[in-house]
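Enquirer: Structures are listed in the sections that come next.
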Structure 1
């Protein structure tokens, strides 16, 4: 009689199965890694076979992810993730330099990253960033070497009578909020007036009939829409947050509530040369006055203008920007105070 050790066979079969599974996992992982490397290499190639120059502004404090997203949106690189991976793997995370660059879409991602690491900024450009006040724009012109009289002329709204971008601006209002953020090429013949005029031309292109009609649907004139957009520009940075915050302010205006933006009393304090305080007596202080300020508190991006035209759909009347970068919304003061106490510790010390 022959005796078969079935337990031994079963044990060997289980062992073989486990080994097979492990091998499959190893092979799959290796294939996946190889595939990812191939994908990365493909995404690092130039996005264009022909030279195409784009101006890219990298502000101080921008994260690698924000830089990568901007490059992809400008169609300078193929993929933001590939750029971020390359920068991280090569120890360049802290070496990307702020500035205005002229970057060529026919260059590889490696070349683009190198240009930013080396700080090869475009020196014949003047850049007006979003969220800047008139006094800050004046400083930009001063750093370029323009004279006080040239700058005064450029920032005088009467210099641009009948410009289409200014038709809704009250006559007594300054150009605060109306100098659209953009980069402009300069030459020996460039004046601050020519730059501001180009900026106003850009704003006129952005303020489309569709936007104006959308603002009217929110119960706002163009000047009021730009004013609200300037507050939103100062409050939050992302497109989604701006749409949500726009709706908070619009809800408050509809209810006859003060919008209570910290940014407005800070602006008032700067104009008055005093310390910020929500009790400041100023028409710009939305902690003391119902409705919008007389005018914008900074210039605005297209994103903020569109947020006012097409806000989110909700009934929140409070929001708080947290230390973690997340903006949280609520319906009651109690909820708002609890969220502020929990999430806005360091940031709220500045308010």
Structure 2
């Protein structure tokens, strides 16, 4: 098996060791290239599962025979990631904490800490690529599209890219798995979507931190069809756990925060033709206004589609080339030009392909 070629062998690189196999393999590949490597582990919370992750990171550092620096970022993580995450759910939106963490913590606070310690770069176990060429440095998708994690990285500062390495971006997930097993690095737990909940259901985590007031579940005609436990327990596209039986599968279409209602409808009511976006972040300089044709991706596992993007006053409207399902306010739409990450933004509102007339009429009456 051919290992990825990693240049600048004499650099001193700090590797973010989470305690999982991916970051451990990133450190191993950099060591094999001749780089001077040390590990750095962030303590994000003081919960028991966080201590388990720290012990895993220590075992990996010992196995690789590298130093490990431990930095406690729990206060910053609470203020910048967990707090806003819970606030978003309380507001009826579905946040993406990984995007916030990468921007504020991993490629923000941690990168500064690593560079201030005298290192040249920070490396992570993300499946994405930092590509250096004659026209600049760009963030790109991983070569293995099925493993690509660039969706979560669109919000990081472009100025950080010269100081970042992502060694796994040029190999496949299966190759990474085989390499990790071959080196005895595959014992760590796989990365979790929401690491700070510690294996618990995120809805229960949120409900303990924000007010979850029970209310009505209504259909698209505003007819009451059930009761909900509180808006933080629900998200757009959810089917299970609704406790209703209407003769056909029903899904959460919208969360009405003002009236504390969960609006449900058939699968067809989840299809969106476009979305408005705010909190735009760009990896390449965008026009101040105008239209672009880019590929857009609405979820981590969603397929991208060619889209028309209209930019105006720091916000954007995207019209999808192919309608997208379960486009949820609070989630991200990420834009690509080929494999290059162009930027993205947070969904404010999704525009459905066909809005039920009865729902529109009832909304106007209210």
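Just so you know, all these numbers are worked out from the coordinates, no wet-lab data involved. Remember, predicted model here, so these are calculated numbers, not experimental data.
Enquirer: Where does the value -15500 come from, among 1, 2, when helix-only ellipticity at 222 nm (-39500 (n - 2.57) for each DSSP H run of 4 or more, over all residues; to 500) is the thing being computed? Please report the intermediate quantities before stating the final value.
Expert: Details: 1: -15500; 2: -6000.
The read-out comes from structure 1.
Enquirer: 1, 2: which one has log10 I(q)/I(0) by the Debye sum over Cα atoms at q = 0.06, 0.07, 0.13 Å⁻¹, as calculated, at -0.25, -0.34, -1.08?
Expert: Numbers: 1: -0.32, -0.42, -1.13; 2: -0.25, -0.34, -1.08.
Comparing all candidates, it corresponds to 2.
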